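> There are structures below to look over.
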Structure P
Amino acid sequence: MPDYRLGFESLRHERHVPDLPVHGDLPDWLTGTLIRNGPAQFEVGDQAYNHWFDGHAMLHAFRMGGGTVEYRNRFLQSQSRQEALDAGEIVRSEFATDPCMSIFGRAMSVFNPQPTDNASINVARIDDAYVALTATPIPVVFDPATLETAGVVDYDDDVDAPMSTAHPLVEPGTGRTVTYLTEFGRQSKYHIAGIESGSRSREVLATLDVDRPRYMHSFGMTERYVILAEWPLVVDPLDLLLRGKPFIENFEWEPQLGTRFRILRKEDGEEVATCTAEAAFGFHHVNAFERGEEVVCDVVTYPDASIIDDLYLDRLRSDDPTPGTGHLRRYRLSLNGGPVSSTVQSEEQLELPRIHEEAARARPYRHVYGVGEETPGSFTDGLVKIDVETGGATTWREPGTYPGEPVFVPDPEGKSAEDGVVLSVVLDPSANQSFLLVLDAGSFNERARADVPHAIPFGFHGQFFEEESGR
């Protein structure tokens with residue numbers, strides 16, 4: 001395939017390349033490992049997964065130091081993958097794929113559920129463990145040097161919920177990791193939990209009762225509060241058990257409900273405000289911060305949840321263009337529960353947003369980096385840097401190439417929040433390969449690139465780990 005659709009084809013081999021060809025000038029201070037996660041196998045035997053989110057997870061590591069780049073890729077050896085390979089067919093349900101079961105098999109799955117551990121969305125650290133994450137609370141541990149799978153995290157607590165987020169947030173200053181979980185049942189609940197630095201125990205900070213849970217991929221956090229954006233994509237928990245549909249197909253779009261923002265105080269778990277805005281949908285929160293008597297919450301949004309349908313593989317591989325980006329929308333939420341004000345911050349659209357975590361998380365900030373789409377129907381054909389105050393945007397594009405999520409790495413001796421580099425893995429279909437791109441974060445000009453000997457399927461998220469923690 002000569003276009004972006006190559007990014008949705010399976011990559012079945014694993015490689016280790018000690019020294020990739022590097023063009024340009026890698027900063028001397030750039031020492032550490034970029035580890036990226038994403039689906040890389042979309043078929044098992046004669047069966048195919050339905051959705052981009054369903055493919056088997058593969059990790060990709062780019063280790064940088066001394067002007068060189070080492071590359072390694074390896075499948076995450078999850079139970080979901082191993083069972084499928086052993087059986088020669090899909091065994092566990094994924095986001096939008098449900099294996100064919102007999103009526104008896106479906107009934108047994110109600111009493112003995114097997115949630116997927118196909119952790120293909122993100123990577124993080126919990127205590128001293130490097131983990132791959134998905135929307136089930138089963139962090140899969142891997143070795144950051146070899147990418148070998150090493151079991152799962154056994155939490156030292158009794159928190160029990162089948163759904164979580166692959167986007168935990170780390171509190172500036174404390175190092176505590178904050179996440180949320182959804183518990184389905186006759187009375188469903190949202191739980192906000194914190195994991196102290198150096199711990200593997202989740203402390204429940206707040207619990208909210210909810211009759212029909214809503215689909216939330218991520219959340220927002222300020223210094224004092226957690227913000228849940230409940231998009232009007234809702235599910236009756238009984239449907240998850242009885243309808244026999246893939247997970248996401250049980251959710252219904254009900255725009256009359258609007259979008260409900262729930263603001264929870266981390267200190268005591270109190271819900272201090274509930275604000276309702278017009279219906280919208282979003283995967284990714286960008287950032288949130290407090291300003292006077294309001295919370296400012298920035299999210300990449302879409303008019304409705306049809307973007308989920310647009311990401312089914314048959315659509316992504318078709319000749320029907322798929323929109324890959326949304327609008328950066330700023331919500332102003334009153335701590336008194338008053339009306340919600342929302343504005344689109346830039347004409348430039350984006351997805352997979354990232355910020356300078358150390359300088360910006362839970363604070364007023366200036367720039368967000370993401371993938372962009374200049375040509376409709378070209379998926380994500382560029383990188384964008386948006387000034388959230390002015391709406392202005394700077395872009396990087398190279399015709400015929402398709403970048404993935406940009407990860408900001410700060411210069412340890414930098415004097416401003418823009419001092420650093422942005423790392424992205426870019427697909428070049430004409431060359432049937434990908435490359436690691438290094439941009440100067442301030443000017444958004446290319447500094448260097450390193451060629452990978454094969455095409456890397458489009459992934460989701462990654463993190464840069466400094467050398468002392470990335471070995």
Structure Q
Amino acid sequence: MNRVLLSAAHKSSGKTTLSIGIVATLTARGRKVQAFKKGPDYIDPLWLGTASGRACHNLDFHTQNDAEIVRYFSAHADDADLAVIEGNMGLFDSIDLEGHGSNAALAALLQTPVILVLDVQGMTRSVIPVIQGYQAFDRNIRIAGLIFNRVGGERHATRLREVVAHYLDLPIVGMVHRDARLNIDEKHLGLVPSNESPEARDKVARIADIIGAQIDLDLLEQIAAQAPTLAAAERPTAVGSADVRLGIPHDEAFAFYYASDLEALRAAGAELVFFDAIRDQALPPIDGLFIGGGFPERHMDALAANTPMRDAIRAAIDNDLPCYAECGGLMYLSRAINWDERRADMVGVIPAEVTMHKRPVGRGYTELAQTDDAPWPNPTAEFPAHEFHYSSLSPIEGSPRFAYRVLRGSGIDGRHDGYVYRNLLASYTHLRDVEGNRWAARFVDFVRTHKSKV
């Protein structure tokens with residue numbers, strides 16, 4: 001399990017673009033690269049998956065314990081030539097005062113060498129105490145190499161090489177110059193999902209060409225090979241043949257699905273039937289529905305124009321089809337989305353309207369306690385999850401039922417999340433199928449039970 005962890009000194013250092021370029025270039029070399037992203041994230045994994053040709057997987061201290069992270073990493077990296085882990089935020093940033101949950105903690109847990117990415121705009125000699133401070137702060141990790149990003153030119157690069165050679169015993173893995181061609185459009189949730197970009201593969205190829213020429217990939221692979229062996233682990237596999245068909249919209253509007261969740265749904269006996277909520281005119285034959293997150297507001301006119309699909313989904317849910325919807329899925333099931341003085345009709349199952357805001361309404365890690373109305377309850381009464389939404393839902397008409405009480409986070413109204421109607425559960429919360437919350441198997445069992453009664 002050759003591996004490296006790419007972490008920046010601080011946020012917005014260009015680490016994601018560098019990770020995409022490195023993964024894509026190594027893949028073009030013929031390496032089988034398994035990409036991982038630290039933390040809860042859908043967007044970066046879409047790009048990294050495009051770069052590697054393999055689904056990117058998430059490693060998250062909030063929803064997984066230490067032992068599970070090691071097992072999960074081992075299971076999904078085992079058949080790769082090397083693994084590239086992209087960190088989040090800065091190397092030592094954490095919501096925990098002692099740093100548990102940081103990139104450094106992940107590097108220590110997985111015994112993985114760190115490649116430190118530094119944005120060196122306007123810096124030469126001043127970069128040295130920064131690096132020395134990072135080296136000294138936590139002796140449980142090994143910073144094994146440096147990538148300098150946004151280098152101003154050859155003169156700047158030469159000076160950086162000189163000061164590193166004089167003061168440090170660290171190799172420079174890459175010296176990446178400022179280049180507008182490396183920019184990926186940023187929107188309110190970060191990088192635009194690669195599924196929304198028709199030229200995504202061309203963009204990844206261009207990034208790989210530029211970065212690949214400025215990174216010492218042989219050195220990076222040598223560093224990755226220095227990581228000690230981890231115990232092997234097995235990933236979940238389906239027991240028997242699939243006996244329920246689960247419809248999942250996967251298009252420009254809806255693409256936020258964890259690879260491990262889809263894997264867990266299949267392992268639980270679901271055949272995943274993907275469809276296009278923007279273009280398809282009818283639902284495929286299915287026993288249940290899972291509408292994940294995404295950016296339906298960006299495509300609200302196209303979603304609204306597809307009246308046959310909206311009507312089909314509403315009729316199916318009104319007729320008790322089991323359905324689980326997260327965030328963007330909740331928005332789509334509302335009566336309408338309002339954004340920048342524009343309004344577009346949605347499915348209308350949830351008797352409330354969505355309004356978009358300029359700043360986040362709910363953001364970060366959450367803690368939930370389930371209620372008696374949870375349609376497929378968790379044996380663990382309280383459990384962690386996450387949310388990230390710029391929209392709010394108007395008060396739901398009638399006497400709404402909710403599956404969750406919000407202990408930490410925002411949810412639908414600050415106190416509740418998980419709107420329940422017939423066999424629908426719709427929430428702003430994003431669940432992740434982990435050892436402490438096997439939601440996929442519970443939902444598939446719920447779908448299976450309903451199917452047996454029809």
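> Hey, distance in nm of label points 7 Å out along Cα→Cβ at positions 86 and 342 derived from one of P, Q reads 2.7; which structure?
The read-out comes from structure Q.
> Let me ask something else about it. Where is FRET efficiency 1/(1 + (r/R0)^6) of positions 222 and 414 (r between Cβ atoms, R0 = 35 Å, to 0.05) largest, in which of P, Q? Show your work: numbers first, answer last.
Values: P: 0.90; Q: 0.10.
Top value of FRET efficiency 1/(1 + (r/R0)^6) of positions 222 and 414 (r between Cβ atoms, R0 = 35 Å, to 0.05) goes to structure P.
> Which structure, out of P, Q, was Cα extents along the principal axes in Å derived from, given a value of 72, 49, 41?
Comparing all candidates, it corresponds to Q.
> Of the structures labelled P, Q, which one yields -2000 when helix-only ellipticity at 222 nm (-39500 (n - 2.57) for each DSSP H run of 4 or more, over all residues; to 500) is computed from its coordinates? Please list the in-between numbers first.
Working: P: -2000; Q: -9000.
Clearly, the read-out refers to P.
> Starting from the value 1.00: which structure in P, Q was FRET efficiency 1/(1 + (r/R0)^6) of positions 6 and 230 (r between Cβ atoms, R0 = 41 Å, to 0.05) calculated from?
The correct label is Q.
Where a number appears in this text, it was derived from the coordinates with a stated rule and is not lab data. Everything numeric here is computed off the predicted structure, so don't read it as measured data. Cβ atoms are built from the backbone, for glycine too; each structure is taken alone.
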